[in-house]
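Next up, some structures in structure tokens.
Throughout, read-outs are computed from the coordinates displayed, never taken from laboratory work. Keep in mind the model is a prediction, meaning the values are calculated, not measured. Cβ atoms are built from the backbone, for glycine too; each structure is taken alone.
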Structure 1
Amino acid sequence: MATRIASVDEIPAGEGREFTVGDRILAVFNVDGTFYAIDGICPHAGGPLADGGLHGCIVTCPWHGWQFDVTTGRHCLTERIQQTRFECRVENGEVLVELPD
């Protein structure tokens, strides 16, 4: 089921924003006009990934520096560590995220 998260203007290119949807915290990133959503809580110590610096498609957790590829959810050094990724699409200027039922 697709859930409206924000308008495209609310998430500038090269940045991320945090959104709470039900019991989930999502980090949604704009990488050159393409939107990606991953679980917003860093698995290391619970840091807010949406507040981290985004360089290309890599976000760095602001608390302890863990890095994830927002396009895949994979940790940059340890592939077995992976954030849940959610499909995003844009319709009529709105960012929609596919969430499981």
Structure 2
Amino acid sequence: MEIKSVHALAKEWFDKVNGNSYNSVRVDINNGEKFIFLPFGYGYGKFYEHRVLKELKKLGVKKTGALTKTCRDNDIYLNSYKIENCNKKDVKEWGINR
């Protein structure tokens, strides 16, 4: 599959009690040609982009650096966004393929 576009939308929950952040991600490749769901997992900041990059590598994309650089170098349109301050339930459900 030739990848032309990647749209990654992450949701993040911060566990105030333990001081940890968690995220889940939905990745739309080529405007609906393929969807990847990355389940609830530990990570803060832009860590979700590392998770997306790992999946793109599995699909044959040559890694040349961080997600933005890799997409630019491979002529892939990238739209990456994270919604912060979500509740735990929303983040867990976001990463499930239904």
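Side notes on the structure shown:
- Of structures 1, 2, the largest value of distance in nm of label points 7 Å out along Cα→Cβ at positions 5 and 77 belongs to 1.
- Given -7500 for helix-only ellipticity at 222 nm (-39500 (n - 2.57) for each DSSP H run of 4 or more, over all residues; to 500), calculated: source structure among 1, 2: 2
- Which of 1, 2 yields 38 [relative contact order in percent (Cα under 8 Å, 6 or more apart), calculated]: 2
- Structures compared: 1, 2; top value of distance in nm of label points 7 Å out along Cα→Cβ at positions 29 and 45, i.e. the largest, recorded for 2.
- Given 43 for percent of Cα pairs over 18 Å apart, calculated: source structure among 1, 2: 2
- Comparing mean count of other Cβ atoms within 10 Å over residues 21-28 across structures 1, 2, the highest value is found for 2.
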